[in-house]
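What follows are several structures.
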Structure 1
Amino acid sequence: MDKKSLNIAIGSRIKLARENMGWTQEELAEKIDLSTQFISTIERGVAGASLGTIIRLCEVLNVSSEWLLCGKRAVPDSEKIAIKISSLSNAQLVALEKVTDELLHLLKITEGND
């Protein structure tokens, strides 16, 4: 993939992530201390972003660098999942366990049908 195509692909993913957050270009620009014009420029693939800007974009847009740069979804981080689970109430944990059991059961059924 040439540099122009890569910039366009990365820019498209930046725009998608920004829109998924419900932010305007102006709001994203404020969050990473860049100009709205530069956000527009990188979203359109006219220019590439520096490594530092890519890192800041990943942080504020809550996306992995693997997804932003390559379009690949990262494997879920078990530590992040554990942190989320640790904040649940006892009732929520019971409900989560039931949902998890059902999901695993459904996945086993689906595997058998492949």
Structure 2
Amino acid sequence: MSWHLYILSFIFILAGVFHLIRPKAFMRIMPLYLPKRKVLVYLSGIGEIAAGIGILFIQTKALATWSIIIMLILFFPVHIHMLINKKAGLNLPKSILMFRLVLQFGLLYWAYQYV
């Protein structure tokens, strides 16, 4: 198994853990039109942890990889919302917010390598 896969796994497990221990931080960046934002934060955190673990096992690797890809696509509206909404952008420079958006494409490409 490639060491790159372990790094991808670590990134998603860590992100998922942060969703669970700091849900308010993630709720702040979510578009207001999304219902039950706290529930969505917890579900996405659990999903990220499960997918991060799942890509390490042959039996679950394909499902976990596709789950990561789907989550990354679903997270695009959050990144766009952060870019266009100053409060949701956490006062980060636009360049950082643009980088985060571009990073989503990089993560999508990276995850797709394991399909």
Structure 3
Amino acid sequence: MIHIEAAGVDALLARAATGTDHVHLVDGGAGREETYDRFVAALAFPEHFGRNLDALMDCLRDVADRHDAPWTLVWRPGHHDAHPGTDAGVLGVLADLDEEYPDLSVVIADR
């Protein structure tokens, strides 16, 4: 898992816009429930998403399994939120996902 500053995220998104990188961006949430909402919206999780960390991992695996080339998942915890913070549970899920999928780079955007 990689931690980068906001400017680094902007560079990743610029490369994605030009088609040279495949990047999924998920902005953080003010709490766990809002964070789930953001993942659901950004990654088109199914309606039956269980709204817990195990279900988050399952849905992220589904997203990862659909990729046939290297890709990047960027999580910007606290982005656009009144109370920024990094959810340790979500970080754990992202770290596990990063270890499980060699073609995936998980990037955490630090302020």
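Each reported figure results from applying straightforward, stated rules to the coordinates on display, with no laboratory input. All values reported here derive from a predicted model rather than from experimental measurement. Cβ atoms are built from the backbone, for glycine too; each structure is taken alone.
Structures 1, 2, 3 were shown, and log10 I(q)/I(0) by the Debye sum over Cα atoms at q = 0.15, 0.16, 0.23 Å⁻¹ at -0.59, -0.68, -1.47 was computed from 3.
Highest-scoring entry among 1, 2, 3, by relative contact order in percent (Cα under 8 Å, 6 or more apart), is 3.
Here Cα Rg over 2.2 N^0.38 Å, for residues 42-89 alone was calculated and came to 1.32; which of the structures 1, 2, 3 was it taken from? Provide the component values of the computation, followed by the final result.
Working: 1: 1.48; 2: 1.39; 3: 1.32.
The structure behind it is 3.
Given a value of 3.6 for distance in nm of label points 7 Å out along Cα→Cβ at positions 34 and 58, point me to the structure among 1, 2, 3 it was derived from. Among 1, 2, 3, the structure yielding 3.6 for distance in nm of label points 7 Å out along Cα→Cβ at positions 34 and 58 is 2.
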